[in-house]
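Trainee: Below you'll find the structures, each written out as structure tokens.
Values in this text are rule-based calculations from the coordinates and carry no lab data. Keep in mind that what you see is a predicted model, and the values were worked out from it rather than measured. Cβ atoms are built from the backbone, for glycine too; each structure is taken alone.
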Structure P
Amino acid sequence: MALYKDLRYYDQQQADFIARKLLALRDSLYDQITKDRRPNSLIVGSWNIREFDSGKGGARLAESYHYLAEIIDRFDICAVQEIRDDLEPLENLVRLLGPDWDYFVTDVTAGSKGNRERQAFLYNRNRMFFRNLIGEIVLPDKSLVNGLQFARTPFFAAFQAQWFRFVLCSVHMFYGSDRGAKKAQRVAEIDAIAKEVAKRAAKEKEVYILLGDMNVVDRDDDSYKALARHKLMIPNFGPTNLGGTKFYDQLVFTGEGERVRMLRHGTLDWRDIVFLPEEKDYYEPIGNVNPDKPDGKRYKNWDRGYKTWASHQMSDHLPLWVELEIDYSDDYLARFVV
């Protein structure tokens, strides 16, 4: 359970404001995901948390960490993309999730295409255990993407929750452009990772869950077709960008049917609770400050800049989740019934 003890260190007005937001967020998350959850299930999440934390929109506020933790706490395991060099923000987030949570994080991906990003898995140890297998997917020469490795190396780890054994593979695919050579590079990356995951799953007789920011434009685009051609189960989460136009984030898996039983899936939307449009005047003295600029302001027009600033506090992506069945005991016992 997410921790709230930090609230006692804030002044009374600030603590009151954050506590009210958290109570409203808890109610919303209960309605969106917890209320209909099955007792024997696993909830897997994925979230591209915008530039966590580059400070480009100003450092994230303390209250933002509480909101991020409250959302991730609704999952049992969550893949996080766009973690930056400094690990202190990630460590702070895990601390707020509480002592039941642990994490793995990659090294930064060097080079301009990698954007010096990390990826991480945050998981609740009461809900699953790590199976001592972790690594990054590096392609053999014959499978290279236009002669190159992935711009950001896919990251995987093996876990088990009750009867359900699975390998989680997190990705952040190359973006670049919606057309031309850069789009072709992204499509080739998606095709390569989907093919590799399908091949490994068949060889190892394992369930692979491939998830993350794949920069899929829509379900009619070549980027989606590159994912679909490898016979993976692809739930339709709808758009995951804040504009409601792009299907960037995906969560797909192998072994549909006997080995994987999906119960529900969706996205989590916080925008009707935190950093509301009508709160822009409240946040202006905090968010529209930049002492390095002559006028001392971060944005010339705060009415337009507020939405961008708020996305740096939370994200410019919605988190997505899937609920999977993990109790196969009835099926196992039925094998012995004659």
Structure Q
Amino acid sequence: MGEPKDKAEEPLPGELVVMLFVTRRCNLACSYCHMAHEGIEDQQEERLLQAIDMAFASYDNAMLHFFGGEPLMRMDLVAAGVAHIEANYADRPHRKMVTTNGILLRGETLEYLLDHDVNLMLSLDGRFESQGAYRVALANNRKAYRAVIKSLKTLLDRDIPFFVNMCVSPGNVDLMFDNVAFLKQLGIRRMQIAYELGALWVLSDQNRYIHQFKRCISELQDENFHLQNHGGAEPVLGSSLATLDADGQIYTGASVVLEQSNPTFNAASFVGHIDTVKDFRGFVNPRIDVVRYFMKNTTDPADRERIRSCMHLGYRVKHEMAKLGHDC
């Protein structure tokens, strides 16, 4: 299988990552996605292109990450954004990525993404027992899972570069090793393990996570399979990026996906509407500064406890990877 062009969505030096929400709507109802999916209209094309222009006006390098909801439900907006980048910034350093659950990753949609050099991050949590419990389809669970596996096999059969992102929650943390082993057996060569952001990771659950995570690194990696987690990406909530929500609001960081579970964290991330924010300068900051800012400005005690637990788990993951000599 081909190697993915990017090992992770983590920024390169001097690169601005912009999460572009093209829609909040989704064909799944994931238990660990803590944002509203209804009541907010899809992105306006004019605002999408405006954000892309702001990114290139603000920084020399940019990664444009099309996100949702399920972004392939508005493939027209993804295509409009890609066309705008190619028409105006083809000579500028940039990367393009889309995160998808894979249900709609087929036919003309897949061919377009491949033809236009859009990197693929496929969200998949392992066996059906885990996927079906935490990534619940709005229609038929097994039918949706079969569609995802069919998309996955297409990518593998055609040697298409991609990587898998697997989310682990406190409730299924003991299944981590088995799920990663299952995905490896399917033929996946690169994936990253992500802990649920916005969950309360009590110490006992953190310990179970670290135990499973270390087993995955020590027992499953070989020349054909690599976990692309790396210490520089931890804690994840300290990531430095800009987010354009579907309603035109701009945030620093990825707090939109936590708006319902961590509302004061979400509020601390709010910058303004795209019509009032002049540029994205100042959005790229050292991770420790981002962590300190959020811990200071997340005001609700319950919010702070959840955010602190995620930050703590992130630093523990970073420490364990360093001890194991694991990096990308």
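Trainee: Hey, distance in nm of label points 7 Å out along Cα→Cβ at positions 57 and 313 derived from one of P, Q reads 0.9; which structure? Display every interim value, and only then the final one.
Mentor: On the way: P: 0.9; Q: 3.9.
The structure behind it is P.
Trainee: Starting from the value -9000: which structure in P, Q was helix-only ellipticity at 222 nm (-39500 (n - 2.57) for each DSSP H run of 4 or more, over all residues; to 500) calculated from?
Mentor: Details: P: -9000; Q: -12500.
Going label by label, the one that fits is P.
Trainee: Consider the structures P, Q: one of them gives 3.3 for distance in nm of label points 7 Å out along Cα→Cβ at positions 25 and 209 as calculated from the coordinates. Say which. Intermediate results must be reported in sequence, preceding the final value.
Mentor: Values: P: 2.2; Q: 3.3.
Working through the options, I get structure Q.
Trainee: To continue, here is another question. One of P, Q was used to calculate Kirkwood radius over Cα pairs in Å, giving 20.0; which? Show your work: numbers first, answer last.
Mentor: On the way: P: 21.0; Q: 20.0.
The value was obtained from structure Q.
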